[in-house]
Structure I
Amino acid sequence: MNLTFRLAWRNIWRQPRRTGLTLAAIAFAATVLIFMITIQQGSYQMLINNNLRLLTGHFQIQQTGYLEKPKIRNAFNHAQQLVEQLRSLNHVQHITPRSYGFSLLASAKRTYGVQIIGVDTPI
């Protein structure tokens, strides 16, 4: 092992310009990689937060069986009472009842499938 290491070390410094360029290229690639991973992780976190803020939030309560058959009939009957109960919990910061539905939107030339989102905003 000692002989192999000595031969490798001597071979590395036989061409100092090549060794310097290789080290500089590795350092540059590592710096760019760290920078790009940081930007990527930050943009992922921003996308997740924006999506959660706009759509479902961090937590969702659904009626039993809603995911299997997402129909308006499977909605809560007394949503306002549930909202008041959840607001009384200590760790709940914000709560807003939302309703989702799908429909067709038609014009004279075309028909579109749309998602309708109803939000009951607090006053």
Structure II
Amino acid sequence: MGDKEIKENKYGIEYTKVGDYYMPNLVFEKEKINLNKYGRARLNFLKQNRKAEYTIMFVNGTLNKHLKEIQETAGERIDIIIEQLKERNNLTEEMKNTDQLYWVSMMNNFKNVAEEIVYKELIYV
């Protein structure tokens, strides 16, 4: 007997009859993206702590888009926070030449603070 497709059901999923079973016609994401540390952290968080959200996004084909948005937003947010911290602490580019060790240590501190904020606001929610 031939394969029979069911196009409409209450969930909007198409099925194909294979033998005695109906198999869902699922199409998964094919887009490849390069994840940076923020994208990988979000992916791991979803897999370990938000399994239902992860599964839904994976099946719906929105996982890669979500991870790409998170990592882009995280990068932009970190840059903004670092600039704000530089302004508040009067850290100028001129100081890079006059007191290099101080400038580098302050920039490292700013980056760490910015990353903590981003992880709390975007990654681990």
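Where a number appears in this text, it was derived from the coordinates with a stated rule and is not lab data. Keep in mind that this is a model prediction, so the values were computed, not measured. Cβ atoms are built from the backbone, for glycine too; each structure is taken alone.
Could you tell me which structure in I, II was used to calculate relative contact order in percent (Cα under 8 Å, 6 or more apart) as 11? Attributed to the structure labelled I.
Tell me which structure, out of I, II, gives -16500 once helix-only ellipticity at 222 nm (-39500 (n - 2.57) for each DSSP H run of 4 or more, over all residues; to 500) is calculated. Here the read-out was taken from I. Of structures I, II, the largest value of percent of Cα pairs over 25 Å apart belongs to I.
Sorting I, II by distance in nm of label points 7 Å out along Cα→Cβ at positions 36 and 76 from high to low puts I first, with the largest value. Here FRET efficiency 1/(1 + (r/R0)^6) of positions 20 and 52 (r between Cβ atoms, R0 = 41 Å, to 0.05) was derived from just one of the structures I, II, and that gives 0.85; the source is II.
Looking across I, II, the calculation of mean projected area of the Cα convex hull in nm², for residues 44-83 alone that yields 3.7 traces back to I.
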